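Each structure below is given as structure tokens.
Coordinate-derived values only; no laboratory data. All values reported here derive from a predicted model rather than from experimental measurement.
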Structure I
Amino acid sequence: MNDRRESDTAGVIAHPPVLYLGFLLAGLAADRLLGLPALPYLAGDLGFSLGTASGLAGLALLFAAAARFIKAGTNIPTSRPSTALVTGGLYRFSRNPIYLGLTLIYLGLTLGLASLAALLFLPLLLAVMQVGVIQREERYLEAKFGEPYRAYKQKVRRWL
């Protein structure tokens with residue numbers, strides 16, 4: 001029974017919030033260890049304002065997308081089986097609004113903290129998310145939901 005539960009997941013490399021937090025902490029550590037300067041023009045009020053706006057937008061996306069999963073009665077953590085294909089709400093515009101929200105939160109923290117290394121790590125983080133999480137989830141959802149998911153993929157973009 002335990003094997004079945006483990007096989008009924010996307011098999012992602014790590015929980016996405018852990019990946020985002022890990023990359024952010026690595027970026028902040030790299031700034032300190034390498035003595036990197038703060039992002040130009042962003043150390044201070046501008047960085048704080050942009051970071052706050054991005055972070056709040058990300059939180060709003062994250063909570064609205066998670067609420068859709070809860071309403072559908074399906075699991076949010078990638079380590080648990082998907083029980084429903086969610087295509088309404090924000091999912092009409094993006095197949096990954098939770099990850100879009102996490103990305104905006106990451107960007108907000110990076111700008112607010114004026115972290116050069118964390119900003120430079122963002123493309124690598126997105127590549128890891130693409131290969132280690134999103135592609136695996138897409139294969140899983142296609143196997144689990146078949147044609148309805150394939151049709152959804154044709155209509156809705158991965159990010160925006």
Structure II
Amino acid sequence: MLDDTTFKTIIDSAPLISIDILLKKDNKILLGKRINKPAQGYFFSTGGRINKNESIDNAMARVVLNELNIELKSIPKFIGVFEHFYDDSIYENVSTHYVDITYEYEVKEIPDLPTEQHSEYKWFTINELLESKQVHDYTKDYFRN
């Protein structure tokens with residue numbers, strides 16, 4: 001785990017590499033309303049950053065377990081690589097740049113969801129999320145052709 005000063009320096013100096021998981025059930029996508037900056041208050045896909053010396057597969061399994069309380073049973077479908085640029089971060093006067101690797105994972109049932117990162121969760125059809133002002137544009141980008 002990085003100390004606060006080191007993490008702030010990294011966010012201020014370099015892009016973060018993250019994994020986002022689009023959880024799909026019955027042709028709907030689960031989004032969580034973000035508690036923290038960036039994108040605070042918006043519905044967004046769940047995800048997290050890749051740690052140094054952590055493989056993408058291990059990061060994906062960790063993120064899915066931590067963010068969704070789900071153990072991966074199969075390999076998620078690769079969606080693409082996206083860039084996210086934010087004017088803010090968890091630190092004052094520090095912007096954030098993410099290089100995001102996005103996957104889709106389909107489930108039949110959903111466990112109790114953690115609330116450390118998201119204040120609420122909601123299922124959206126693709127059309128609903130594309131039209132919603134509550135869904136962040138970067139999440140909408142995953143579904144635009």
Structure III
Amino acid sequence: MQEISLINFTDLNEQERMMILAWRNDERVAKFMKNRSVSQEEHLKFIESLKERGDKRYFLVKEGEIYIGVIDFIDITKDSCEFGIYANPKLKGKGQILMQTIIDYATKALKIKELKSCAYNENEKATNLYRKFGFEIYDKDEQMSYMSLYLNLA
């Protein structure tokens with residue numbers, strides 16, 4: 001595996017911002033988002049707003065020189081946070097690398113005890129990936145499964 005690097009959304013160049021917008025609005029990604037599509041203006045305003053937010057962190061993830069996806073951490077407290085994840089829609093098989101990167105960042109940088117997330121019930125790829133990493137469903141409704149993982153802070 002090549003070296004993994006994280007680029008904070010607040011440090012993205014113009015090309016990277018536009019690439020992420022294209023991924024975000026790609027039907028393969030957007031169909032599993034609460035907001036199905038975002039405009040360029042909304043996207044750029046959102047990135048700008050992150051400079052003022054201590055409770056949210058968004059990263060573009062690179063494996064070597066290849067952009068493989070986006071991970072984010074929201075509602076960050078001293079004990080827990082919720083995360084999000086989506087892969088570059090042009091690549092296959094990057095979910096495990098992205099998930100391990102989330103766990104590593106949550107453990108080493110955020111030093112939290114619990115990671116939480118949710119996924120649409122029909123998004124079996126996501127729920128299977130979460131289970132593979134030890135996440136357990138703690139709640140479920142008609143649309144979503146809510147999962148958490150307790151982290152070992154060694």
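Overview of results
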read-out	value
With relative contact order in percent (Cα under 8 Å, 6 or more apart) derived as 18, matching label from I, II, III	III
Parent structure of the calculated result -8500, given that helix-only ellipticity at 222 nm (-39500 (n - 2.57) for each DSSP H run of 4 or more, over all residues; to 500) is the read-out and I, II, III the choices	III
